Structure I
Amino acid sequence: PNRIAEYADTAGKRMQGTSRGSGAQPGDPVRAAEAMIALTEHAAPPRHLVLGAWGVDQVTQRLKARLAEIEEWRATGEATDFPKG
């Protein structure tokens, strides 16, 4: 493929990293497809299905961080309601 020299230090490095990891992912695409197909027959499928242990771990960490931030700023957020009464 044609590459633009000016992007070698940015997108070029990203492409190299992606290429190095290609084929070494822990996820099994067949199992992922089977899980998604099974959901089509489920009476109440989830709105979000995170695939793979790494994915579940990453999403869990980010959600915990988001919840912690919400709790930290709860009083500020709640103080914007109209006064009760």
Structure II
Amino acid sequence: MSLDANWELSVDPKVYKELSKIPKDYADKIIGVIESLAFDPYAGDIEKIKDEQCVWRRRVGRYRIFYELYPDSKLVSVFHIEIRGSKTY
């Protein structure tokens, strides 16, 4: 089994700002999940966002990681992290 990433990972700078507002234990877990997206963006508790071309979300406890997938170029682009609320989706 290869440990090389299969997908290119891009993280929007605002994600780092959002991470700084999250408790460290959750932030560390979220960072690990973001890094794992480069290996398999379809793994874990994911769901495609309705009415969006290539937007997915992955659940990490109370938080959601939103990202775009571009299979043709093998690119994962993380653009938002949000705490789950009644208006998250």
Structure III
Amino acid sequence: MEGAIILKGVGLLFVGLLFMWLGISGWKHRREERINIVEAAILKLGDADPLPRNRWDRGMAYAQPVLMLIFGPVMIFLGLVILFV
């Protein structure tokens, strides 16, 4: 039982640090045009251009980093609480 609790604490700590890193990176590059790897592969196969960014895309470019920067420290805190309390 002790090993499972330590694993959960370390997992929360790792995911929290990952969220913080991705949140900072996403906030720095929120104004850039970018597509994910799967979409790029599909567009390459079909010889098509990506669709222009719409209002939803621009809104999510701001919302995702903010949410990651909120939940990242919460997960780090919970991981530390699980490990040391």
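Below is a table of values for the structure above.
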item	result
Identity of the structure behind 11.0 (criterion: mean count of other Cβ atoms within 10 Å over residues 12-19, calculated), options I, II, III	I
Structure responsible for -7000, with helix-only ellipticity at 222 nm (-39500 (n - 2.57) for each DSSP H run of 4 or more, over all residues; to 500) calculated and labels I, II, III on offer	II
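Every number here is computed from the coordinates shown, using simple stated rules; none is lab data. The structure presented is a predicted model; accordingly, all values stated were derived computationally and were not measured. Cβ atoms are built from the backbone, for glycine too; each structure is taken alone.
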